[in-house]
1. Given that Rg and Dmax of the Cα atoms in Å, derived from a single structure, equals 71.0, 252, which label among P, Q identifies that structure?
2. Out of P, Q, which has the highest value for relative contact order in percent (Cα under 8 Å, 6 or more apart)?
3. Have a look at P, Q and say which one yields 1.02 for Rg/Rh (Cα atoms, Kirkwood Rh), for residues 98-249 alone, as calculated.
4. Work out FRET efficiency 1/(1 + (r/R0)^6) of positions 106 and 162 (r between Cβ atoms, R0 = 25 Å, to 0.05) for each of structures P, Q, then name the structure with the largest result.
5. Here helix-only ellipticity at 222 nm (-39500 (n - 2.57) for each DSSP H run of 4 or more, over all residues; to 500) was calculated and came to -13500; which of the structures P, Q was it taken from?
6. Can you say which of P, Q returns 1.4 when distance in nm of label points 7 Å out along Cα→Cβ at positions 266 and 290 is computed?
7. Quick check: 2.2 is what I get for distance in nm of label points 7 Å out along Cα→Cβ at positions 146 and 202, calculated from one of P, Q. Which structure matches?
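Each value in this text was obtained by applying a stated rule to the coordinates, not by laboratory testing. Keep in mind that what you see is a predicted model, and the values were worked out from it rather than measured. Cβ atoms are built from the backbone, for glycine too; each structure is taken alone.
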Structure P
Amino acid sequence: MGINNPDVLVPILDELDDKFKRWNYLASDIANESEQLQKISFDQLSSKKNKVFLLSNQVEDDFEAIKKVKDQISNLERQCQKELDETDRLKKQTSKLLQSTKSELSYWNEELKKAISWLEKAQNRLKKAIVNLQRAQDEVERTAAIKQNAEAALYRCYNRTRTDSKGNTIEPDCSSEENRYDSAKANYDHAIHQLKLAQEEVEAAQEEVRKAEICLTRCRKGVELSDLSVKLASKSDKLAIEALGKAEKSEEECHSAKMHARNAEDIAFEEKKQLEKAQSSVNRASEQYDESEQNSKSALELNDSAQNYCSKGTQELEVRVDYLRKFANSVSIHPKKANHNSN
């Protein structure tokens, strides 16, 4: 049978119709899959954009936080430097004060030694003066007794008058008694003078002892106050050393914090670089997505057109097949006419 025979054409057209339908289903599946892939790509791109956005905000927050920390560290660094300068100046002052108080204590210790030595000399002088005063008093008593005896002997001599044969009064020769009295009186007067000098020496020695005791009291007070000053200055110097150590430690901590902040800033810059790379990648992906979306739209449009043509072709084939079947049925009813027509 020839190709014009309906019995041959109908199966061929049926097979073609099945192919059109399979292709239509396949095209529909491809379109659906394309839409699903496009949606997945869109979701992934949106997720990446969201992550990049969040990372961008995080990096900005990190930079802002680092800036605040750096500002705080700068303020702390200035304060630490100021504190270090102040404590260093205070340490120098306390060291100078400690040296001064030690010198003052040494001075008062020397003055105390001098005062003790002076008091010892003054006390020895007073003891010696008291001994001399006692001797002078004894000498006065001794010369006074001699003078009194000489004076009594002289009076007795004066009372020894006698008369001669003519009745004239003969004065006694008392020159020896007078000499003894004059000598005794001179010795007594000298003893009185020495007693006066001894009394003056005792008074002078007593005054010197009083002054030496006052000086000793003042020197002891000076030593006491100087010793207290040394203790206070030593404590101040110790506190200044501790403060200086703390200030130096604070400076080290500020330097360490500055290094950590610098490292954090370096990390933030590296994160920013990575973010820029990610942003660039997302931008490229977005461009590719836009291009893909456009291509998908075009493909979907072409697919829709093809499906439309396929549907129309299928409908046309169905009409043709139906017509051929009807024709084939009519031929089977009037075979002679059909053969005649075929010839």
Structure Q
Amino acid sequence: MKFTIQDYVEQTLPACQALLSSSAQMEPLIALYKKKKPETLWLVASGSSFNACACAQPLMTRWMETRVELMTPFTFLYYTPDIKPDDLIVVITQSGLSTNAIAVLDHLRSYEDVVCLTGNKQADVKDHTKLVLEYGVGEELVGYVTKGVSTLCLYWLRFAQIVSNRQTIDWATILLAWTDAKSRTLPFIQTHWKALSAMEVVYCLGTPASAGVGMEAALKIGETIHIPSVYYEVEEFIHGPNLQLTPKYTLFFFDSNDDASTRLHQVYKAAKSVTDHAYLITMDEAFQEDPNALLIKPKVESGFSSFVELPVPQLLSALVSEKLHSTMQHPLLKEFKKIASAKTEHFVNYDEDEA
């Protein structure tokens, strides 16, 4: 049986529940963190793993006494930051086969206590660092990862809760909101099918608290539907990028459900004066009657908004690309990958999307 993106979205909830029921997989990292008491926790990741960390970073920064810095492997490798002796570095690659993550691990061989966090500790990364830990995603063979994103985000949220000794997090309500977002997405897509199946250019917009889901939406739409798709902070968007708007453009506004929401809502309403294809993902009941708003219930704290809203772009990308058969790559991409590959030679493409 060949699994689809939708299958892995469905597998996400039990994976997250397992993560919350036992912290065994993160115990080595928790112990190392408590031992080192780092001034800075460096999260080094790319693609969807970077976005998953970005989803969790706002709450991690707020809860933890440590500075949490997120960097791509490319930036970390070529513009290595000032690393203090007690800093903790975690390099993340879901596949364990990403060449950029491996390059960073090789670069850090002389450093103590470098951790690689992965979905498969038997992958190639095991030969490039001493401490390799899994974060609970299990198997995900589709390259357009979804379960791995949500699971990694929740891993860091749970990690931050434990090391900061916070006892009052209502995880059941957070997972209920995540499930609600998932269940509302298909009817929303069906309602707007003509528009969503004809997207040409997409802007994904958010705030610092919803940047993670906004960036992941831009990535997923671009890599599956194969159209230009970019992320902007909502205020930056109206300082230039908005000037090319036409009625053909599609915009997704990811609400952080906090003080910044007022401005995001204002820009959303402004965008609707130009295009009928502006959509709001929110927990604000003021938009209950807005047909272009996907309203998620129950409302959760803004720091969880990215995690809760992740199923929306995941399922949107999956369903639209499936119906349009849009994931097939141009034949010349084979030449591209021969020249500049993102994975090691042990990577297997299960998506059958190469022409």
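1. Checking each candidate, the match is P.
2. P
3. Q
4. Comparing P, Q by FRET efficiency 1/(1 + (r/R0)^6) of positions 106 and 162 (r between Cβ atoms, R0 = 25 Å, to 0.05), the maximum is at Q.
5. Values: P: -36000; Q: -13500.
Corresponding structure: Q.
6. Q
7. P
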